[in-house]
Structure I
Amino acid sequence: MAFVDKIREELKYVLDPELNINIVDLGVIYGIQMAAKRDPEITMTLTTPGCPLHDSITASVKHRIEAMDEIDTAVIHLVWEPAWSPENMSEAALKQLGR
């Protein structure tokens, strides 16, 4: 498993508290890049720009990734373009919402 894939798997433990769906299946993770050997940069969005849990979700992402033995510092880039859409959701997430 590539290290970026390992990070993505770890992010599946971070849930959107309102929907109770992990952020990977929700489709808010746009990219994971290794800026340095032990310092990933994660580009993500949220379902809405006014999300009241903005700080909680991004802090959970940073905490979860920095808890990995191979990581020193995770940098989170929160972006609004492109805007999140339900089309970003995985089949598993859609099923969880009954769609």
Structure II
Amino acid sequence: MDELTGVEVIDNPERRRFEARKGRKVLGWASYEQTSELIVFTHTRVDRRWEGLGLGGRLVRETLDYVRSQGMHVLSTCPFVTDWINRHPDYQDLVYRPETRAS
């Protein structure tokens, strides 16, 4: 049986993080700051007992799918999120790129 069965990813805006939960137990999270059009991911953590099972990747993927559904962009200062996006080109369109001004 898949150990991640029953795990859901939810937004916990009060704590400013997306959480991977199994029942009431928080297995990992991705912390963020948010503006009206941008989410800045600052830190991702997965409980040591759940490392190596794909939970971190699932957490990032489902979080980015939510960001896409909201029409927002992502800026990551979290190495895990940055590396995950770099390995998944189909999420590159979410990366915030500041407009450059012509001089």
Structure III
Amino acid sequence: MGDELVALLTDDARLTMPPEPAEHRGPRPIAGFLLESHVGQDLTFLPTRANSQPALVLYLPDPSAPIRRACGLIVLTLRGNRIHTLTRFGDLGVLARFGFPRSLPRG
């Protein structure tokens, strides 16, 4: 999955997670961070739009229950057909505005 993710990103891509000060720049550092922070997890992404931009709601499996818990909203800024910026919002209160639940059945 790492090479596929790198291929989707522009050479000057960046990942931010406001309000956290951390920022990752470049396809390899971004892919490395995303893959390392979720190694071995069966991720679920549900598509949506935020401010007219493509976005994804990320769900992670709950290790102690048969559900997936929302982990955040990732808004994508595109340049052509590649991803230039990923902005991850971890405030789960925003999900209700998009009509997404905080958890999904694992299935």
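Data for the structure
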item: Comparison of I, II, III by relative contact order in percent (Cα under 8 Å, 6 or more apart) - largest value held by; result: I
item: Winner on distance in nm of label points 7 Å out along Cα→Cβ at positions 46 and 70 once structures I, II, III are ranked, highest first; result: I
item: Comparison of I, II, III - label where mean projected area of the Cα convex hull in nm², for residues 14-61 alone is highest; result: III
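No lab work stands behind these numbers, since they all come straight from the coordinates. Worth saying up front: this structure is predicted, and the values here are computed from it rather than measured. Cβ atoms are built from the backbone, for glycine too; each structure is taken alone.
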